[in-house]
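Next up: some structures, all given as structure tokens.
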Structure P
Amino acid sequence: MLHIRKSSRASWSGPASTGSGTLDLGRRGASLPFSLRGRVGDEPATNPEELLGSALAGCFSMSLANLAEENGTPVESISAVAVVHLVQTEEGFRIPTVELSCVVRVPGVAQEVVREMAERAERTCPVRLLYTADVTLRVEVES
């Protein structure tokens, strides 16, 4: 059985409203600033929701590419976007929905086959399995 461990690190300084932090991603050492103002305002910083969206879009893209390759029809390109909806409820903040959309180019493959592979990739990619939110998928197949 294959078991892979990946890690990231977060650090934070100051109060939530005015403080900020850094997210250190993986072994390449990429570091991203994040803050509450980046979450709810216009500050040029990221936030956990954007990272969850990136993780889902990336995982979905790799899963779809893998399914297409297993099908003998490798993809030429995939562009995926995940829009994560953060809402405040009486119990606190939660993510009820995520809109996942993609534009896929798989030359010589029927659009319905590409859509079926995309739906399977959305259902089975490991990051998707972490979500309790409803994830909707919109697929555009380019010829």
Structure Q
Amino acid sequence: MARGGIMLSGLSRWSDASLLLMRLVVGGFLIFGVWDNITSAERMAEFAGFLAKWKFPFPELMAPLSVWAQFACGAAFIAGALTRWAGLLCAIHFIIAILMVDRFAGIRGSFPAAALVVIGLHLATAGPGKIAVDAMFGGRRR
């Protein structure tokens, strides 16, 4: 069989491009998800009310903390900067979302947050790939 054959090992040459694509899509999604809270005090207050409803401690503090953490993760993923730290923060952030809220929505309701946990853990362990700010400073995966 041709090199790569049935195992499609030739596709591995695109791993850095696929990591970049994943970082751009997920980072954009994270930023899009909180942009209304960042640009509108009313939406931020609604989010604080949502957190209060779900019995989060200090919802007026936790709402902006959650929003800015998600925004920071998104920006870091897009740039490929501090990617491993952003991956850990993303995973922790969405584990909390699952434990506090999404678990009551069942598997389908929890899936988006669970996917973000897995993606965060993947980026924390694999790093951003070669097409990233981190790669310029020796942080690329081996």
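18 is what came out when relative contact order in percent (Cα under 8 Å, 6 or more apart) was calculated for one structure; which of P, Q is it? That value comes from structure P. Quick check on the output: 0.95 is FRET efficiency 1/(1 + (r/R0)^6) of positions 28 and 108 (r between Cβ atoms, R0 = 35 Å, to 0.05), derived from one of P, Q. Which one produced it? Only structure Q yields this read-out. Assuming 3.5 is distance in nm of label points 7 Å out along Cα→Cβ at positions 20 and 44 as calculated from a single structure, say which of P, Q it is. Label of the originating structure: Q. Thinking of P, Q, which structure, once helix-only ellipticity at 222 nm (-39500 (n - 2.57) for each DSSP H run of 4 or more, over all residues; to 500) is computed, gives back -24000? This figure was derived from Q.
Each value in this text was obtained by applying a stated rule to the coordinates, not by laboratory testing. Just so you know, these numbers come straight off a predicted model, no measurement behind them. Cβ atoms are built from the backbone, for glycine too; each structure is taken alone.
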